[in-house]
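The numbers here are math on the coordinates, done by the rules we state, and not lab data. Small disclaimer: the values here were computed from a predicted structure and weren't measured. Cβ atoms are built from the backbone, for glycine too; each structure is taken alone.
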Structure P
Amino acid sequence: MRSKGLPVLHLSCALAAMLCLVLVGCAPASEPSQQSSVQQSSYTTLVQDFHTTDLGCGWEPTGSMELAYAQCFTVDYYEGGYALVCVADGNRYLLVPEGAEVPANLDSRIQVLRKPAQSIYLAASDTMCLFDALGQIDRISVSGLERDGWYVQAARDAMDASAMVYGGKYRSPDYELLVSRGVRLAIENTMINHTPEVREKLIEMGIPVLVELSSYESNPLGRAEWVRLYGALCDEDELAQSVFDGQVDQVRAISNASTGKTVAFFYLNANGAAVVRRPGEYVTKMIEMAGGTYAFEGLEAASVGSSSVTMEMEQFYAMAKEADVVIYNASTSDAVSSLAELVQRNELLADFEAVRSGNVWVCGENMYQQMISSGSVIADLNRVLVDGAETTTYFKKLT
């Protein structure tokens with residue numbers, strides 16, 4: 001949806017940008033640009049650095065994308081089908097329609113992306129599901145994951161057909177392959193900030209780098225709303241809005257604000273310690289939005305930038321023993337197929353209320369490669385809490 005007049009940047013955008021800075025733990029960049037970001041892995045804290053509609057050529061926006069939950073990007077529209085994307089790391093991208101000219105005197109710090117996007121190197125694996133939801137996977141020619149690393153079937157199919165090929169992880173891309181495949185855009189996650197030389201090399205090759213910041217969104221639906229950014233990039237704005245609205249509708253359909261049930265979400269690492277999600281992290285927020293209460297809500301904050309907390313078994317036992325529901329996170333550890341197998345990993349689990357009552361579920365990797373399905377995951381969680389559903393798309397009950 002486009003709103004007439006100049007877009008208003010809300011305080012939430014400033015807070016989101018500040019959060020990104022805190023999580024990365026670096027000083028703010030004084031002049032946000034692709035070039036400055038190569039040299040310092042930082043996120044800006046100033047609103048005017050994150051969101052500014054000044055293209056340097058005198059053009060004024062005709063409207064802006066009205067975002068419901070996302071706080072780490074903005075999209076502004078200009079006459080002739082042009083659009084400006086601002087991302088919370090301070091980088092800006094002008095989306096130029098096919099066949100249109102780049103504006104004269106465009107600010108040199110703004111990266112130019114032709115739309116619809118073509119020949120993308122996708123190193124940010126979370127983003128594949130967004131392109132899949134838009135039916136635009138054919139725009140990705142090089143993958144940062146090998147074929148068997150994908151849980152998005154369309155990505156596997158594309159690699160089987162050689163329409164998409166493996167081009168190396170973010171830290172070691174095959175530059176010759178990127179050139180041979182005619183890559184025009186690299187979409188990276190924030191790990192690229194740990195290898196600034198790679199980002200610099202890509203830019204030197206004439207390949208713009210867009211860093212995906214959906215993981216910094218404070219609301220799970222804000223993560224899903226990034227589909228609208230890629231909708232703008234692929235000239236599929238209306239479809240992207242529809243896809244996003246479908247996820248929001250699933251959450252709004254949840255009638256019970258609270259189920260009164262406590263949920264312990266964890267896995268056991270190789271050392272036998274319990275690893276849980278940091279309170280306030282997006283999985284814990286999905287539990288709350290589904291009507292549950294996170295069992296580890298009172299846990300002290302984890303280290304800066306971490307999404308998880310490793311707990312000694314004594315503390316874990318004390319906080320999780322009485323939880324009504326246990327969800328074992330099998331995405332980062334070996335899967336378990338039964339309650340007996342779970343208890344074998346640590347006999348203390350046999351004393352857990354949820355284990356004794358059989359209220360134990362397992363989730364897998366597919367949940368983490370389906371950012372676009374945040375609303376569906378929340379709806380599934382609600383079915384687990386309310387109905388005790390034995391099998392959903394993302395959760396399976398252990399017996």
Structure Q
Amino acid sequence: MKWEKKVFSELFLIPTKNGLYKSKEFHGTGTKIINMGEIFAYGVFNNYDTQRIEVTEQEKDNYNLLDGDLLFARRSLVESGAGKVSIIKKPKEDMVFESSIIRVRLNKRECNPLFYYYWMKSLAGRTAIGAIVSGTNVKGIRSSELSQIEVDVPTLNVQDNIANILSHYDNLIENNQKQIKLLEEAAQRLYREWFVDLRFPGHEDVEIFDGLPVGWEEKRLDEIASVNTNYMTNDYNESFIDYIDLSSVSKGTITNVKRYSINDAPGRAKRIAKNGDIIWGMVRPNLRSYALILNPEYTNVYSTGFAIISSNKVPYSFLYCLVTRDEFVGYLINCTNGAAYPAVKPSHFEEAKIIVPENSVLNRFDKMVRPIFERISLLNKQCKFLQEARDRLLPKLMRGEVEV
């Protein structure tokens with residue numbers, strides 16, 4: 001099937017727009033802002049929680065996001081992240097977007113934005129984006145070059161049909177993600193009730209000394225866990241690896257695993273995670289590139305950009321809830337070095353001061369929360385299977401091999 005081709009900008013309703021930069025004092029309250037973390041975590045962005053930022057009415061007008069807006073990652077530490085695309089779906093409140101993102105708003109009377117979201121994820125789209133990626137240490141795309149790529153333009157009816165077929169998969173994935181979010185919130189609520197508000201079972205009968213229940217202790221994290229202890233070894237006997245980099249992880253979810261032959265593997269593909277380990281991105285901790293690893297494949301290899309935390313003396317369920325709380329993220333942000341790409345070191349995790357409860361309380365917490373994380377792991381695997389099925393169908397639709 002031969003489709004018409006056009007320069008991308010011919011489909012625009014308005015010119016592309018790079019996002020908004022605001023200094024730290026404006027962060028925390030106000031209008032929702034889409035950051036790079038959301039671009040990497042979600043393909044279809046449907047009213048998920050985000051950070052907030054104070055903006056003027058003029059800034060809100062200039063950087064607003066509407067249903068169907070396409071967002072492209074303007075820069076990334078890895079080439080696969082540059083030009084990554086997301087689409088906004090029926091926002092329920094005002095949203096803006098940060099400076100590392102390009103907004104594209106298409107003319108809906110002439111094209112279906114959801115079709116072009118999927119087209120950008122197809123081989124043709126990834127090839128077109130890949131051709132405009134530049135940079136050495138930091139990979140990026142320019143909005144002027146994005147506007148000039150050549151795109152396929154089937155009839156609007158064909159665009160609508162292809163978008164509808166593929167969106168069924170994404171709707172199922174979205175439902176799973178909503179369940180995951182509710183389960184994570186339940187685990188964090190229980191953690192807060194027991195270990196922050198100190199309303200754990202039997203708290204009424206426990207004496208408080210120096211602000212802590214008797215038997216609880218303040219420790220460094222490296223007293224109960226180790227950081228970065230496992231690497232790929234010389235006896236690895238597969239011809240390939242399944243690589244997870246920083247751009248593939250956000251807020252508890254691994255969104256992409258890329259297979260490489262062992263000879264073509266990136267130089268940063270070195271770290272190994274065991275069952276119950278926590279991976280935590282050391283660059284820009286505010287992006288929350290963390291995840292709990294359950295039942296990993298033997299072939300999974302992680303970037304050296306992660307700190308991999310292995311629990312030794314406490315349940316992984318407790319440790320994961322602890323290191324993903326806002327307070328711990330704030331601690332990491334305060335430890336960052338570097339202006340352009342602030343990062344922390346493994347030692348910052350090791351030196352973190354934490355409160356370790358008494359063992360019987362920890363074990364009761366683990367008994368209640370571990371099944372929650374096992375359910376989350378199952379839902380994430382279902383999402384992976386749905387993504388794989390969608391991605392197998394995508395090229396067939398885009399090449400006209402499947403009738404729509």
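One table, with the values for the structure above:
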{"quantity": "Structure with the greatest value (metric relative contact order in percent (Cα under 8 Å, 6 or more apart), set P, Q)", "calculated": "Q"}
{"quantity": "Computed 0.80 for FRET efficiency 1/(1 + (r/R0)^6) of positions 143 and 247 (r between Cβ atoms, R0 = 25 Å, to 0.05) - originating structure among P, Q", "calculated": "Q"}
{"quantity": "Identity of the structure behind -10500 (criterion: helix-only ellipticity at 222 nm (-39500 (n - 2.57) for each DSSP H run of 4 or more, over all residues; to 500), calculated), options P, Q", "calculated": "Q"}
{"quantity": "If Cα extents along the principal axes in Å is computed and equals 74, 57, 38, the structure in P, Q", "calculated": "Q"}
